[in-house]
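Next up, some structures in structure tokens.
Please treat every number below as a calculation from the coordinates, not as lab data. These figures come from a predicted structure and were not determined experimentally. Cβ atoms are built from the backbone, for glycine too; each structure is taken alone.
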Structure P
Amino acid sequence: MADPKGFLKNGREVASRRDVAERVHDWDEVYPDGIGRALLPIINTQAGRCMDCGIPFCHQGCPLGNIIPEWNDLVWRDDWDGAMDRLHATNNFPEFTGRLCPAPCETACVLGINQEPVTIKNVEVSIIDRAWGSGYVRPQPPEWLSGKTVAVIGSGPAGLAAAQQLTRAGHTVAVYERADKIGGLLRYGIPEFKMEKKHLDRRLDQMRREGTVFRAGVDVGADKLTGPQLLARYDAVVLAMGATHARDLPATGRELGGIHQAMEFLPQGNRASLGEEVPDQIVATDKDVVIIGGGDTGADCLGTSIRQGARSITQLEIMPRPGEDRPAGQPWPTYPMTFKVSSAHEEGGDRVYAVSTQEFVGDADGNVAALRLVEVDAKFQPVEGTEREIPAQLVLLAMGFVGPEQAGLIEQLGVELDERGNVKRDESYAASVPGVYVAGDVGRGQSLIVWAIAEGRSAAAAVDAYLTGSTTLPAPIKPHERPLVV
């Protein structure tokens, strides 16, 4: 145990973000010098709040099974190298999860029964940022090669985790990405102010030094490489393309100009923020922006629109506004639906709950000019007399994703789909076609980054066993397994 009285003496502290007036004028992370550095003055004390519980529910809360009490203790004892080793034992990319994960481990923290939980996520990101800064994170190339080849399709967190594990196991791994650069949603879906791409790039450099081959700009299933050619070329294939089929809103006026999916808007904003030239970029500058969807993607659209100079921003959510406290029907250690304020919400914009879009109103040029909405009751039925119209020259649809894109590779491979349109897999992550394995959102459906990494690691173990007859790679979870907090 770290400090036996730490949880009694010290309250929860988190890193301070940069002043709103400063950060909305740049694309840098919202924390000064990165969140890990911002936290270092307080993080030993915060790690000391961990009680090293007899049954650490944080383990069950984390799909990766992170050994949280152990690296909390090591941080409190100032053994940062030991903490990094313990953290990397279960998580390939803590610099990603420490910035982007909603931290279900914290809602499962035993201290959270009647106090503020341990700042697990903050400790995690401090460990890895300090490790990178000290040069302790180094490539781990395999000692021998198996002679087996694996193709990983998709370079998001699931694909990268599977690729790193399989490369370290001695297989020759090629990662295919249809975008022009590797990283999937980590590259173009996550704004720079949430995670600067330097964190992604240095991890990719480590993977290259370990032997992983990256092939960007290749849309597998199209002309360059078809599904049958892929199966003929590689001993095993891991599908990790994500769930990229966005949910649409078939309301009257949907065809008007100025209505876009969030994943049309955000990648362009990311490119522009990194200095790339983006022809015909969708921008929020001097526009009334309406974001439909109250989740993280909607918040990313909000923060991006603010930095582009939108005139006004309204974020709509069909669900009622959550309460500040844990609902009675969602007791510890379940993940509670509570009101959350992201860094983007601190910066501006209006949030409107319990409303539904009725119609998009156009102007004489065929572009959206307003949005007609109505309040809804608990059953999402319109409340009579609550109709109103708000101005909108840019509407962004951030309502989530309904599954993977089936045209192309999935159809060519002939893999079975489940009732939700995801690629079906068995208990070992194997698809219905021999040698094809499935990891992440393409099989699970839209989910969290920790689930993607956990499934990538588990699928890698299954592929290693398929290729060699056995495996020593860890497998955190089985398909469709759930922690106690979800």
Structure Q
Amino acid sequence: MSDTSAQKETADQALARALNAAKLRRINEAIGICRDLLAATPDLAGALGLLGGILGQEGRADEAIELLRAAVARQPNVGNWHLNLCALYRGKNMLDEALAAGLDAIRTSPDTAAHRVELALTHLTRGERDLASLRYREAMGREPEHPAAHMGLGELLLSVGEYGPGWMEYAWRNKLDQARGTLPKMTAAQWNGMALPGGTLVLVADQGFGDMIQFARYIPWVKQRVPKLAVGWGPEVTALLGHHPDIDLCFATWADAPPHDAYVLLSSLPQIFGTELASIPAPIPYLAVNEDRVAFWGQRLTQLRPQRRLRVGLAWSGRPTHPNNLRRSLRLATLAPILAVPGVDFFGLQKPFPDEDRATAAANPHFTDLSPELGDFAETGAVMRNLDLVLAVDTAVVHLAGALGVQAWVLVPEPADWRWLLGRTDSPWYPTLRLFRQSRPTDWAPVVEEAARALAERVK
């Protein structure tokens, strides 16, 4: 055997190199290795499956599905390939195919908890909540410390109003991979609700802005048990909570955090206070914005639209990195029936403003984009105080409206986030909100038509 042939890389070695490149986010390198392998051996199952998995993570679902189908046709007992297919089919709302792939995943890898969690998500999307609960519990039986299984079960329980066990399982969110590293090494104890006379407590805005706004309602309750409260961090937190009457200090970075006796995550407060559906603190409004800015925006909106018509604020897209963003967000053009309602001036509260929606906005003579003037949520809140209605998808905008006591209509996807519960058109968290719900995943047309009819009635 020559030295050259002895040193020649095997297909398995090349696949290992591609996998390592993918883990290090050298995506183009990983794709290139897989394509080189397939150029030499088009039916190499390992390369087909790995490339399909990589492209799926990159959002290239159609290519990924084709590759993964080819991989499982040649090597049908690799559970991760079925798992990836399940997730991709679910993302495209191909729910029968997703269910079949999910069942194949647990057939080939019956003891892998992650496969049962993915199947549970598919059951949820299909409206099969009892089966989803079963799959989560099966996953926990195989891996008792599996955070995603606990978290998924927690959100399911919260969505049906089982708040006691729901908060218990929801607490596992802090052990998810995406939660690691979001907090620095804490040297103080995590607060459990005990009184700390003379103490200082740091409140951590640990999740998205919507969660921060939702759980800020508990701050007065915390203040009753701890005399000094500090909250962090970031400009949006400072803008909304920096002037809260119960907050003594708002800091931007951990380097600025004051000495403290304990810390608590804002999202842990519902569990600490034993919140049930009947005991949700809902003194509306529970947040405030600068009254001078409210007055400024009253004049500004009149300047922009001198003829006083119904004023409606719009937000139609959420944070792109949110795991459910594809289902909860839509294009501005999808709101055409709403935008066509006569007697209404629409004001865009959407930040950032998607470039692909600019043409639709420009074509509507009654639409005004306010996003360039909205520096933070406090400014958005000041605008809202001058609106008759906010109409938005499930983003922080509707939480802000609810916290300020502003009337808001929410276009809710199916499956809905846990906080909107099931089948309700109202919210015990926000009494001024009205919910317009999808009956089928991704089907926005009936929801938009219903909201358009309601808006037309509102104008009369």
Structure R
Amino acid sequence: MQIVPSEFLDIDRKDRANRPFLDLDLRPAPARTCDFEAVVIPFDAERAKMEAARCIHCPDPAPCMVACPPHNDIPSAMWLIEQGRFNEAAEIYHLTSSLPEVCGRVCPHEVLCQGSCVLNKHHQPVLTGELEAFAVDYQRENTGYEIPTAPSNGKRVAVIGAGPAGLGCAEQLIRMGYEVTVFESKPGPGGLLVYGIPNFKLPKDVWSEKWEEYERAGVTFVPNTHIGKDRSIDSLFGEGFEAVFIGVGSEVDAKMEDAPGTDLPGVFEATDFLIRGNVARELLPEDMKKPLQLGSRVVVIGGGDTASDCLRTALRLGAKDVTCLYRRTEHEMPGGKKDRKMAREEGAKYRFLTQPVKFIAGADGKLAAVECIEMKLGEPDAKGRRKPVPVEGSNFSVACDTAILALGYWPDPILGETTPNLEVHNYGLIKADKRSGSTSRPGVFSGGDCVTGPDLVVTAMVAGRNAAKTIDEYLRNQ
């Protein structure tokens, strides 16, 4: 429910709808491909107030609120930003989101809040994501932000995974007075936010300042600890933790098992490539500290957001010719249009209806080309997407010295294999109630991509927050 009093909203909606629209300012493509700095130029205060004033304040519940997974009170935030009350607007976002400075940057706003803005019918939508990032950044830079905490209730909860789901859960629990310890398999916290999303989309300093809020609130972080290998969930209960939340994501790269040559030098999985290409050396796992050897001709195989991230990273690492190979048409691509547009501006090319079938070595034993086959679209598959069908005799080769496989992700099955009475399915996804996070094992809760499969940062964060409420109820009833 919107919190701005209705008497403040006696406004001329037609006048607001007809106010001029200015799209996001981006750094020029030739300049931004020379570094990993942020692409979007942030709003200043005047620009933010002008953009927020375009909001026509739809009757409650506004479509943008409904489309936002945490149901941020966007209209109220727009009103406060318009009035220059930026800190109050930031507090609106903190009420419902554990990661507003992140979601304001990486959410696919064009299909969520911004995509649901009624101005889309005849005008341009309000740039809700950039305004969210502006308000929260303003507060952090001018007055600072502290996660509200309650006195300790003496109860300990273990959170496995320092990504969006684990962070959402930890933030809510620490507010309730629980002692929270976050276990992470990698050297640093953040999960996907650090080890998946490139700096040009989510600057690492934004994340670092966010993590400092967690540390000041009292969250304990245990790095380089792979639960299921180094310790078990049973051992966590033995150490005195009274509940466990699993938020490990879905980070095992999908394979091309039917394509010979994926083991050639020059063929990378997307996770390995993005981590080694984007993360500071001191935060790299030991097995990823070897520098990348990138060629000048790169192909990226896949059509999701990860593929776009790989294309744009390769260009920043100096590749001269970067091409995406995708087996369907652009219409069927699951990744965001905004990222593809920026990738094209930066020099990436796309080749559709193309399926790699073999990776070919040169005389030096390294990757020299990818053999492909043309595809055509057949009948829809179980998900409603038209199935790609090979065109017989259409084989051809694409010369390249680097190939990156961005084919999607699978869950790590180890927690299901090492945790008695924890039900899993679909190669390791944890069976959990998607609203409460409850699993088949009493005291064990889960949410995010390890339950749903690969999804959005914001939906994982919401799942963690919801599970925190269930954990609180569970421990209060113990």
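For percent of Cα pairs over 19 Å apart, for residues 263-350 alone, find whichever of P, Q, R sits highest and give me its label.
Numbers: P: 46; Q: 66; R: 38.
Of structures P, Q, R, the maximum of percent of Cα pairs over 19 Å apart, for residues 263-350 alone occurs in Q.
Using the calculated result 20.4 for mean count of other Cβ atoms within 10 Å over residues 127-134, pick out the matching structure from P, Q, R. Of the structures listed, the value fits P. Here FRET efficiency 1/(1 + (r/R0)^6) of positions 327 and 383 (r between Cβ atoms, R0 = 25 Å, to 0.05) was derived from just one of the structures P, Q, R, and that gives 0.65; the source is P. Comparing mean count of other Cβ atoms within 10 Å over residues 55-62 across structures P, Q, R, the highest figure comes from P. Between structures P, Q, R, the greatest calculated value of distance in nm of label points 7 Å out along Cα→Cβ at positions 15 and 399 is seen in R.
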